[in-house]
1. Among 1, 2, considering only relative contact order in percent (Cα under 8 Å, 6 or more apart), which has the greatest calculated value?
2. Comparing distance in nm of label points 7 Å out along Cα→Cβ at positions 22 and 54 across 1, 2, which structure shows the greatest value?
3. If Rg/Rh (Cα atoms, Kirkwood Rh) is calculated from each of 1, 2, which structure is the one that comes out at 1.12?
4. Can you say which of 1, 2 returns -3500 when helix-only ellipticity at 222 nm (-39500 (n - 2.57) for each DSSP H run of 4 or more, over all residues; to 500) is computed?
Structure 1
Amino acid sequence: MINWKEVAKFASGMAAFNAIGHFAFGLAGVLPIPWFGFTLTQTLNTISAIVSAIIAIILIYYAWIKK
């Protein structure tokens, strides 16, 4: 039986790590970053950081707060 709260705990950590990484890219001033024919711009990076943070917050709520 899969314990979905434990899966959400793990996924929230992954989403939080992704959000922190994108915030770090934004603060480091290394953007735009070309990567395999795709360019990570400041705008795309900001959107990705915000979406990742929102996903992490939702998963944290589900995993630890919701009864």
Structure 2
Amino acid sequence: MDDIVCPDCQKLIMSIKKVENLLRNTTTKTLLSRCFCGVTYEIRSLKQNVLEISTSSGKKVKKFVREGNQ
């Protein structure tokens, strides 16, 4: 199973399945939270199969979601 990790410290944030479920239930399609390392991150659904993770330190990562994760 694929996981979303913090772009700064590489610690596990949450599974892609959980992110997809949370984003499906939000109207803004954006999740905001904080990692244990202290960095604030934002997970955004750009398209159906692409998630963008950006941090308060300026790092950005795009995560491609495989079709089998749904």
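All of the numbers you see were taken from the coordinates with simple rules; none came from a lab. Since the model is a prediction, treat every value here as computed from it, not as a measurement. Cβ atoms are built from the backbone, for glycine too; each structure is taken alone.
1. Working: 1: 48; 2: 25.
Going through 1, 2 one by one, relative contact order in percent (Cα under 8 Å, 6 or more apart) is largest in 1.
2. 2
3. Numbers: 1: 1.12; 2: 0.93.
Answer for the origin of the read-out: 1.
4. Clearly, the read-out refers to 2.
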